[in-house]
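Engineer: So, here's a batch of structures to check.
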Structure P
Amino acid sequence: MSTAAIIVTVAVIAVVAVALLWYLQRRRSERLHTQFGPEYQRALAEYGDRGKAESELERRQKRIEKYEIHVLSRDERDRFTESWKSVQSRFVDDPAQAVTWAHKLVNEVMKTRGYPVSAEFEENAADLSVEHPRVVENYRLACDIAKRQENGQANTEDLRQAMVSYRALFEDLLGVPVSQPEEVRR
């Protein structure tokens with residue numbers, strides 16, 4: 001084989017290898033973007049680098065795989081749904097307290113499902129983003145409002161938005177809308 005043929009062969013192999021790497025990276029990005037939705041864009045903004053952001057999202061996936069996350073039983077769903085209705089009904093009389101209770105109830109549902117809920121808000125949100133990427137932003141928003149409310153910096157409209165956000169996450173964690181009749185949930 002001539003030197004020219006060897007050079008051409010090596011060049012072709014290099015081009016194919018680069019194209020294959022590009023293709024695999026693109027598929028990885030598309031898969032993560034599809035899975036994480038808006039959380040993908042948030043990670044890109046936070047890390048400022050696609051590779052670092054995607055590595056973080058993959059670390060989250062691996063961390064979640066170690067947990068024993070499960071769906072709720074019918075009795076658990078019913079119990080939590082009744083608790084939510086009670087919390088929600090108290091909003092009119094005491095919005096600030098209702099938001100505090102909603103936060104605690106969402107954390108209780110997370111714990112019951114198997115999420116290792118910690119005092120570290122960002123870790124909870126990161127864990128939720130793996131299986132609930134479309135509503136984790138609700139958790140972030142609601143927790144931010146709850147924190148502002150503790151400091152006396154949230155108005156009634158903010159508290160209403162927190163309840164709406166907690167409800168979206170709550171329903172996603174339960175797997176059913178809380179407004180559906182009981183027979184539909186079963």
Structure Q
Amino acid sequence: MKIFKKVLSLLFLIIFSQSCFAADSFTETKKNIKVLYNTNKLKEAYQLISQVEEELRDAELWLIAANITQDYGRDLDAIYLLQKSISTDPKYYKAYYNLGNIYLRDKKFNSAIHNYKKCIKYNYKFAYAWYNLGNAYFELEDYSRAKNAYKKAISIRNNDPDFYYNLALVYKKENKTKQAQKILNTYNSLKENENIN
């Protein structure tokens with residue numbers, strides 16, 4: 001019985017140390033992938049991702065792979081990889097945001113709205129998701145919802161001139177020229193500050 005316990009303890013120790021080694025190895029590989037990706041060495045980053053077994057890839061690695069495939073103009077592959085990211089972590093807001101961006105560009109506005117709302121559900125303070133949600137509503141001529149989304153984006157991040165410009169467009173569409181001009185003045189002021197800095 002003592003020998004059995006010792007063997008069992010030794011076996012557990014071996015398995016535990018291998019899993020720790022695998023975790024360290026994955027952490028190092030992921031770090032290298034992010035460095036390659038952030039230094040615009042996309043091909044090398046993608047090759048390194050390809051070497052990671054699929055069941056070991058986390059939501060962020062799937063997202064990076066999707067971004068790279070999108071950079072190469074392969075949107076359908078990017079959509080598939082973003083869905084893999086979401087299936088790995090259903091609360092990974094960045095994947096929903098990127099999906100929304102693809103659908104917005106492809107003029108699939110309802111799909112874009114769905115994904116931006118999911119993104120916002122998991123990161124309510126993500127101003128760019130609110131902004132692009134507003135853009136999708138604007139394209140559908142739902143100016144009231146677009147206006148609310150732009151206002152929310154501004155309440156989170158009040159120094160982005162694009163948010164104000166698009167809000168001014170909504171007021172213009174609603175024939176509210178005074179409000180549009182007031183918002184446009186803020187836009188112009190922010191653009192001037194950008195040019196100074």
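Please treat every number below as a calculation from the coordinates, not as lab data. These figures come from a predicted structure and were not determined experimentally.
Engineer: Assuming 45, 19, 13 is semi-axes √(5λ) of the Cα gyration tensor in Å as calculated from a single structure, say which of P, Q it is. Intermediate values should be presented prior to the final figure.
Structural biologist: Working: P: 45, 19, 13; Q: 46, 17, 17.
Matching structure: P.
Engineer: If relative contact order in percent (Cα under 8 Å, 6 or more apart) is calculated from each of P, Q, which structure is the one that comes out at 9?
Structural biologist: Corresponding structure: Q.
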